[in-house]
Structure formats: C-alpha cells, structure tokens
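Input: structures, listed below.
Read-outs: derived from the displayed coordinates by stated rules, not from any lab. Keep in mind it's a predicted model, so treat the numbers as computed, not measured. Cβ atoms are built from the backbone, for glycine too; each structure is taken alone.
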Structure P
Amino acid sequence: MAALAFYDVFIPNLLNGDHDLLGTDHTLKALLSNAAPSASADTELGDLSEISAGNGYTAGGVDMQNSSTTTSGEVTVDGVSATITASGGSIGPFRYVILYNATATGFEPIGWWDKGSAVTLLDGDSLDITLTTDELLTVTKA
C-alpha cells in the first residue's frame, strides 16, 4: 500500500491528549471507504464514509492491535498486520483504508492509505493491512 497520509487533526489531537498511544490503552482500527478523505475537513468518525458491512467485513473495521515500545528515550507506535477476507460474497468497492482511534472521544481519524483505484474483494479474496514499524509515529529526544 502507499504511504500513510495523515489528517490535519492528528498531531493537535495527539498533543491535546486525545490519543493515548503509549502502550495498548487505545485501540486503533482500520476501516474501508470509497469516498476520498479530506485531510482538513475530516475530524471525527462521523465525517468518514464507510462501506457497508457484510461478507466478512465488520462495521467499524478491523483492530490493528497497536502497541508501543520505548528504547533509550525513543517511543515507536506500531501495529500488526490485519486481514479482511471476503466470505459469502464480495466486499467493496473501496479505495481507501482509514486508520482511526476507536477509543478516543469522537473516534478521531489518524490517516489513510490510498489503494490508487477502487478495489472489490471477491469471495475468498483477502486484503492485508500492515502498519509497519515506525510508520505511525516515532518520537525521539533531541
């Protein structure tokens, strides 16, 4: 997938304490959308347009099982690979995989991956979503 593009509200919400990403206190999820995200206008989950649930896709998306590590004053927030598999029919179409905080008030959006064009998962097809190490956030001391 393409690099994660961030919503404008992510850093202000992070510094405001809306995201508790140290450890596993807040759950990050990825949902599927076929509507183009707006970096400036999308500030909460209600601003996002999710595809319909069914055939292996659950409303609200998939848990990214985020965690954080601290080493020598550097904090890295990452997650594991999550898979969505179409079963009993197709999922989609969708173009965007949107990462958001499912625990924070308002379910604040963090960022999105753009698949480049609309995708439909046919029965038996899978989508792997990977939040690579340090892709979300790495904070280091100066």
Structure Q
Amino acid sequence: MEFVAWFTHKYIMHGFLWSLHKSHHVKESDSFFERNDFFFLIFAIPGMLFTLSGALNHGDWKLYAGIGITLYGLCYFLVHDVFIHQRFPWLKRTDNAYFRAIRKAHKVHHKTQGKYGSESFGMLIVAAKYFRNTSF
C-alpha cells in the first residue's frame, strides 16, 4: 500500500487532482476541514466495497485488498493527521528516531507549496537522509 500511496500522492494529488490537494499545502481557510480531506472518501469507498464484496464471496482476494486499504487508511489517519499535523491532541510527546524522520520528511515535502518541486511523497517508508539531523 505504501507504493500505491506514494504513486497516488506524486502523480494524482500533485497531478490532475491538485485542486483538492492544494488546500493541504496552502491554507485556504480557518476551517478544521480541508478540500484535501475528500481523499478520505476517495480511498474509503473502494476499501469498503472491496471488503463487502470479498466477504460476500466467501473471503476471496477482494476481502484482503479491502482490509489492506482500510488498515493503511487508519495508519494514514494516525501518522499523518494525528502525529504529523497534530489535528487531534494525541501522540504529541512521541520521541523516536523513526517518527522524527517521518516528521522531517513531511516537513521537507511541505517546503514547496506549489504543485511541482516537492519531494518525499511516501508516508511510512522514509529515506535514510531524514534519519540524519532530525532535530527541529
């Protein structure tokens, strides 16, 4: 799922669906919600449909694909929305080299506010360079 998320972020969110994702890079309002939050539905709907279809077909591959999409969505919520952007007041005091590297890679990704020029499009797999000098 990490590769699918990386590909989707780099080529779809920073591509033809930039109009939704832009709100995540450039603050457009004081609302708690961003247009970028619609990606929750874009990914949750196939996850639910695969899970339901797979369960109704006695546990075929779609069940496991749906569970994988759903679990990655949960990881995304916890890592991206809760830990990195602190949209909820949980996990604020976590101090771990891996988590610091995730936060640093995401901070570098957000240095570029435009559609082009960003780096580090993944979420859970972090390049080694972000483990060095992870202090803020």
Structure R
Amino acid sequence: MRKIIVVKVLLFDKQGQLLLVRRSKTAPRRPLEWDFPGGFVDDEDESFQHAALREVAEETGLKVQDNHLELAFAESDKRLSGDEMSDVSWLYFKGVVKDRDVNLSFEHDRATWVSLQEASELIKYDTQLRAIAYLQR
C-alpha cells in the first residue's frame, strides 16, 4: 500500500489572523477552494517540518518566524488513489509569521487573513475543518 504524507501549515500573524490561500481554477484537486499552505513530503529523507517550511516558502513566499513549527493536529486514513488504496497522513503544523505580504505561487489565485471562526466558514475540506475545530477547543 502506498503511503502519502501531506503537511499543512496554519500560519498566524502577530494579531492571531490565519492565512488561507485559494486554489487556482486549474488545480487538479478541489479547484477554487480555500486551503492552508502545504503539500506532500517529497521523499523519505525530507523531514516533515522541512517539507512544511518548504511548502510555505514555495506557495506564499513567507518565512515562518525562527523556522519554528509546532505540530497542532494529525490524522490518518485509507483512501482510494487512482486504482490503489493509499495510507494518507495529514500533519497540521502551526507557525507565526512577521510579514503578511504574501507572494502567491501559480497554484493559488488569492490569499486572505481571517479568524479561526471565519476559516471554519470558508474551508470545505473535512480534514481541515477537524483541524480548525481542534484548535478552537
């Protein structure tokens, strides 16, 4: 069974606002849906934290303060991916940025800073909604 590890980062500014990025209309999965910066761990030698920091830099141009990320939520499930079952793990990290000036990659067409409550209204993906709910406890 193939293993897939997805890292997502809940990036907060100093005022406690959370960054959401909207997937472009050409995104292969969930086009035009709001999301957290993140993506796949590239290979077995890449640490989860490094993958998360790399994805944040690639997708937003932002640097996490002191390169410090804290694991905030994790979830695993088996999913059908193409013709085979995959074991998918989602790791949600929490980080703080000083700079709010987002430089989006081609993967996204919009960015916005919102409260956790507003994020729960904009996000549609179940796993991400559970991560938000966990943080709101």
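Odds and ends about this structure:
- Origin of the value -15000, where helix-only ellipticity at 222 nm (-39500 (n - 2.57) for each DSSP H run of 4 or more, over all residues; to 500) was derived from one of P, Q, R: Q
- Among P, Q, R, structure where FRET efficiency 1/(1 + (r/R0)^6) of positions 16 and 96 (r between Cβ atoms, R0 = 30 Å, to 0.05) as derived comes to 0.25: Q
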